[in-house]
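Q: Each structure below is given as structure tokens.
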Structure 1
Amino acid sequence: MLNPIGSNLYSGGSTWADLAMHLSLITNFSERGLSLLESSPIYSGVKLNYPFLMDFISSIFLKSGFSLRLSLIIPSLIMLAGVIILIYALSYKMTKSKVGSFFVPFLFFFNGSIFGVYYFWQDKMASSHSLFSFLNNMQKEYAHLADYNIRFSNIIADYILPQRAIILGLLIGIASIYFLWQYFDQRRKKDLLKAAFLISILPLAHVHSFAAISMASVFLSVIDIFIARGYRRRTLKNWIQFFLIIIIISTPQLLLISPIDKSNFIRIYLGWMRDPNESILWFWIKNLSPHLFIFFLSFLIAPRKIRNFFLPFFLVFILTNIIIFQPHNYDNMKIMLYTFLLSCILTVFLLDYIIKKLSKKAVFLILPLLISLTLSGFLSVYRETYVSWQMFSREDVDLARFVKENTAKNSLFLTSDQHNNPIPTLGGRGIIMGYRG
């Protein structure tokens, strides 16, 4: 991110588009403080309606003397390390398998449909390049192919790198699921209340994580009350307290960042991003193969308590195939990610089952299985290591420095609507209107 090449600054892979908005928030928070909440840095007069906590944390690093580049990278790396540890911890807590849980972060972060590998090989054969040369000159992200309507894209390439808010969202979200499972498994009320507190602070971190886990919690509470039998009244009280904590703490946050115009937000559309003339089944076979089949087998093998805990997250996935929760259909995937994570954890039971049945020979089945689940994702992530575009020229950097040194912090500039304009991104000043998307 902001990689210096010569006298210019370049994006880190897919960060080229989203990074400009994050930079605008970080530099404007650093220059203007919390007054930024009253007026978006790229849309004058309209309150900020983006979950800003991750960028606010980076602004603290910037204000403390770190470079803008390190202010982006340091908190991201620290939190990502935490996310990986939490994924392993949650998986081990649910499955009691150290070996199987080791693979779960790989299955989650290197996701991608096997159809992407097929199209990769087609393009390679049609080119004049050797395999090594083609790998280092890929023009497509093979886990996200719009031409073939493959949309359930790689989490690193399309989320972790460009969409910084999701890193903090995953950190808090997975921690809350960890405590939800602790409660569901051991019936300790304090675990449920810990989960409630973590969920309640999600809106300013990542609204989609808040939506996903809140909806799953509603379904989980119904299941928990239903299976409680002899102590349903106590279980009902626990869940009432749980939801009261979430409502009391999260409501002010949601009001703070709620957009004024909500007319184009929630709407019905069957099949998420399928084409109107495309069947939902074929769409998901294209987007989640071989995952769908492996997840289904894993679900059948998993213990009943695990299946009961997974079911609420699967119901959330069903909802995202019926309801679009924001203006862009694609963003529903942010809600689906938690279902996908729990599905990856379910896979541990299948891996353990194969190991028990085949012993040392299991490697000949497990290795191809893991490759089929991650190869397309690996291609996308590998491409990110060399894809880069210029974000700012030397002149852009000099202009931003001049603006910071010679204009008041509350100055307002009239600019073009290019997304990487140096005034809001590097100069920390507000503009009339920037990138319209």
Structure 2
Amino acid sequence: MNGASVFRIGLLRLTDAAPLIMARELGYFAMENLDVSLSVEPSWANIADKLAYGFLDGALMLAPLAMALALGLSGSSGPEAIVVPAALSLDGNTVTLAESWAADVLSVELRPSAVETALNFRAVLERRGARPVLGVVHTFSTHNLLLRYWLASGGIDLARDVTFTVVPPAETVDAVRAGKIDGFCAGAPWGEVAARAGIGRTVATSHAIWNHGTEKVFAVRQRVADEEPARLQAALRAVLQAASYCDNPANALSVADVLAQERYLGLPADIILTSLPGAQFRPTPGRRNADVSTFFGNAATFPWRSHASWFLSQMLRWGYLTTENESRRAVAVFRPELYCEAAQSLGLPIPKASLKSEGTHSQPWLLPASPEAITMGPDLFMDGAHFDVSFD
């Protein structure tokens, strides 16, 4: 590959693809002398396949899937190793149940917490004696792990009480409408789409299950990182600048208009707007059916190895990993040193460590960073759990 070749980036029809889309549309890639082609793929399996076999140079990626590829757990494991030099978003997912289930789980008068809705769901399951089918976007996804966390926190037996199936995010709403699934966990804006169609409602969000956890990451072929470091740094600089733009509520309307284009999400801008920064400050009637993504604030673009470790702990919990030793190898896919080089060149504050405790802050706090501390938000888990990891 030479400097004049096209840098091929894959993505799905999701709100948290915004930094990649806007980096191209606002000219950040062009300013770095990068010719970038964005390829909208139908599923995470397609993304993984094309990255693993070198048909893409980079992609919007699920953090657990990136590590599963490194461990050879996914059927998409191919000759091309990948690395994660940056994250792209925090939060943004919803647990959405079909209206026939959501009506019994939610109260019109109250806004129950994630713990309360999980307990309510268990009560509904016991009363009905039915076993609902719940869709997740990929086995190795944040969505699968967060959904399982929510269900288990309500005392639901995942092996006995529910059935899981994989459904690409853009197909979740149609799958509920057709009666193929009874609910799903997917990224924005699909929870909002389901609500507006009158077929489902959100009963829990990423914010409520694990506040400010990494959602999507930017994965690239390791060969790009090793053989074309300057090209990767150029791409990272463009993405970081676009992420900052996307995180500004004042830019939400313009971001929504771009994402709404048929070649990207192909959905009404007002639906996309509900999951963009600043949405929580715009009055909306009734209960929210979207979760708001964070693209830059709260150190959102930093590839936290502690976040990677938490996902791996959940993969171990549910039997996707057999030993904790695998975690060390998988976490190494996250490459904060590559991020730090790009951030430093832009004069951005850089965290002083790649690990932090999770689930310990209920209020805003300051993260040690250079040249100045970073203001962080709450990071609580729905059940009050704390998570610490000691290796780096």
Structure 3
Amino acid sequence: MSLLRQIAGFYKPDPKYIPSRRFDLDWLRILAFGLLIFYHVGMLYVENWGYHIKSQYLSSQLESLMLLLNPWRMPILWMISGIAIRFVLARISVADFIKWRSYRLLLPLLFGVLVVVPPQLYYEIRFSEGLQLSYWEFYSAFWQLDHPLFENYQPGIWPHIDVNHLWYLRELWTFSLYLLVLIPIFISKPVLSTIDWLVKRSSWLLLLVVLLPIIAIQFSLEETREALGFLFLCYGFLLGWHPVIWDKLKRNAFRALICGLVCYLLIVYSYNNYWLTQNDSTDATALIIGGLIYSLDRLVWVLAALGLGYRFLNRPSAKLKYLSDAVYPFYILHQTAIIIFAYELSRFSLGGFTESITVILLTFISIGLSYEIIRRTDLLRPFFGLKLKREYPSWAMFLLKSCSSILVIVLGLEIIL
């Protein structure tokens, strides 16, 4: 029985292709999304990086600390997503995968862009243009696609209706479709044989082969977010099951961590001495070397996180299910909460440290309380990527699935077209 047929869903998967549960990947996903909240709070205070609103307490020194996370905070999520897709495709058909993926990603995305994201735009316009409308007056205008209030704001899925921080859900859905097209190539015998040969060679050779496409994207594209995201997703799918890979990651985790720390220090030096002051007279060689180090830093931190996670976190926990379910609600709500609290607190002149700590605490508390409501309310659960808790009559489920399918198809076609 070929793996291609298993993935296509013509037969049930052979048990040998189904790995055991990887608790470390669940923990890393939780931690990565948790760090995202701290990162976005930091974006309020960095002086030279754009964000929806800004605090009055800006710091260029904070940017050096943020560079510790900036290169690899999203690649680690894409890598885990690629591994997870292969886990899922070992158990269900492609058709079921597309349906499951669409419901889990597009329903939250639609709810997000229509309900969760608009307050961000409201406070952004208040911050930048001094908008005096109440939120409900603003929200009424929000539904008018040609309203002049939004003429200076970029179109997204629809005019001025953008995904903002929820771009990850949109890209994860589209990347999943792209990956399905490439799977026949990825699981072909030549590719599998090449990977098997490569992972059994020197770890340095494997590192170089994986690094070269990252460098190529870094230096050839102006906008690298989508290309790098899809690349790391493919890396996760291709390499995430190979036992030799995980053995190498486990053995070399601390080496990768040390390498990452060295790269980070070099990036901070390059950023403050070359990138911030870049002009026509800036040494081009220094910028190239800085870009190469940045690419290496992006990769080795991902490898370090995966290796350390596999070494120390691959064990069950009573908290794991609760926290795993909380990831999407926290992710969907966090940036809106951050922007609202930061804007409202700015009038009190609390000082940078007190204000930032208060924003963090209020964000976690408000989202935690919201999650407790969401996880107990079946009406809300699908809009935050969670399954229904109760069984309902067949007519009710048919109605729910029909309405959900219409919404998913409309949004999916809008994204694709």
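Q: When mean count of other Cβ atoms within 10 Å over residues 157-164 is computed for each of 1, 2, 3, which one produces 16.9?
A: 3
Q: If Cα extents along the principal axes in Å, for residues 101-332 alone comes out at 60, 46, 30 when worked out from the coordinates, which of 1, 2, 3 was used?
A: 2
Q: Hey, helix-only ellipticity at 222 nm (-39500 (n - 2.57) for each DSSP H run of 4 or more, over all residues; to 500) derived from one of 1, 2, 3 reads -20000; which structure?
A: On the way: 1: -20000; 2: -10500; 3: -22500.
The read-out comes from structure 1.
Computed from the coordinates by the stated procedures, all read-outs in this text should not be read as laboratory data. For clarity, every value in this text was computed on a predicted model and none was experimentally measured. Cβ atoms are built from the backbone, for glycine too; each structure is taken alone.
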